[in-house]
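Just so it is clear, none of the values below were taken in a lab; they were calculated from the coordinates. Just so we're clear, the structure is a prediction, and the values are computed from it rather than from any experiment. Cβ atoms are built from the backbone, for glycine too; each structure is taken alone.
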Structure I
């Protein structure tokens, strides 16, 4: 499969965003969070048009490149030529969030086993791990309404997410947002880790809960841990990891 490079056909800002988003897809695959072709990550292109990039529906995440990403608008119109189309469910979820949250550049949605398992639990994420303290500081929940292909679900998705970073889609999976691709990726890493730890811990003995006062102070701690850079603090290291394995995502 050959997809022509768009490097010389888009501006430098969009090309960099394409490279970061393609890297994010490859990292999600590398960490085992993909669900064949059925989840999605999007990134809003800066500017008043509210255009965003999303995966070509039909490619595995470890096949996605900067040039293969599809550009769409909030009405679902595909703005780049491609033999592929955007996932309808992906469009509904991501367009709803990009329309409502000007502060969000990137949205990541997954269907991992641990994420779906915790999303099916009545109490959701429990305060039992260091990872969960970051999530519980900014989490909301959205009830399952079936596969997200109806536009009438958008207002409820927007209202349930509110100003939060983490959204647990009940009986469905996990969603994170970020002001950049690296921020959304770091948030998903913490969300997924919290769910994995929870499912493992529930297989053992009685659980110990973390005090709410610790959870309330976690945002300040996170700022210090990343020198105020959030996901950008670790992004260069993650890109080096990708390039050691395969830098094909940059095509």
Structure II
């Protein structure tokens, strides 16, 4: 770590739980962020500012005027640009010393498996169950921890699914793939702008905790946020021994 980095990350280094060793771990890590929208924006911004050395943004969409109410990584001047490229520009403006890869694509199962295998941690900031399940399968197969978040209207939720932890559930243990869940788009239901910032920031915090080995991750717990009353609720989540995704032979 050079003198500039010691100064940039000095407030992290002052924390006994992080210090030089933890910051070095962050600098050497690779975070894969699926989705560069409402959740991906704050999550990626904090990963970049906090010194995660490599960040890959995956999103096939373009910046639209309706995004700017909540997707804080993008600007009016970048309307029409690919979100991944706009996000890369924003992250490098905050921290030019990190490496940011922008992938304008809708990654399928094989591509997700390839991307997850090269990541230290994966953040699912997507907005549909099909993608969430595909990301979950890729993370289970690669043995990489997954930080998953979702927000609609005034409600948010997030959890950590870490296949490295004995007995920890995966996303499919909580939301089975064969269940009939209806995707609800914010374009029809709306979303309270600050709530994606709250949940996305917590996703970044959980990802950085995992990288640096700090505290207790949200693995085995689902955190729910009701934004109107600003009430948090934590629910225990058990592993499904018959889960078709993460069940292991006995």
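When P(r) over Cα pairs in 5 Å bins from 0, in percent, for residues 109-172 alone is computed for each of I, II, the one that comes out at 4, 20, 30, 25, 13, 6, 2 is II.
Ranked by mean count of other Cβ atoms within 10 Å over residues 141-148, which of I, II sits at the highest value?
Values: I: 14.9; II: 22.5.
Comparing I, II, the top value of mean count of other Cβ atoms within 10 Å over residues 141-148 belongs to II.
For which of I, II does distance in nm of label points 7 Å out along Cα→Cβ at positions 93 and 229, calculated from the coordinates, equal 3.0?
The correct label is I.
Computing mean projected area of the Cα convex hull in nm², for residues 5-60 alone across structures I, II gives 3.9 for structure II. Taking distance in nm of label points 7 Å out along Cα→Cβ at positions 117 and 221 from the coordinates of each of I, II, which one would give 2.4? Corresponding structure: I.
Of the structures labelled I, II, one was used to calculate Kirkwood radius over Cα pairs in Å, for residues 13-100 alone, giving 12.8. Name it.
Working: I: 12.8; II: 13.3.
The read-out comes from structure I.
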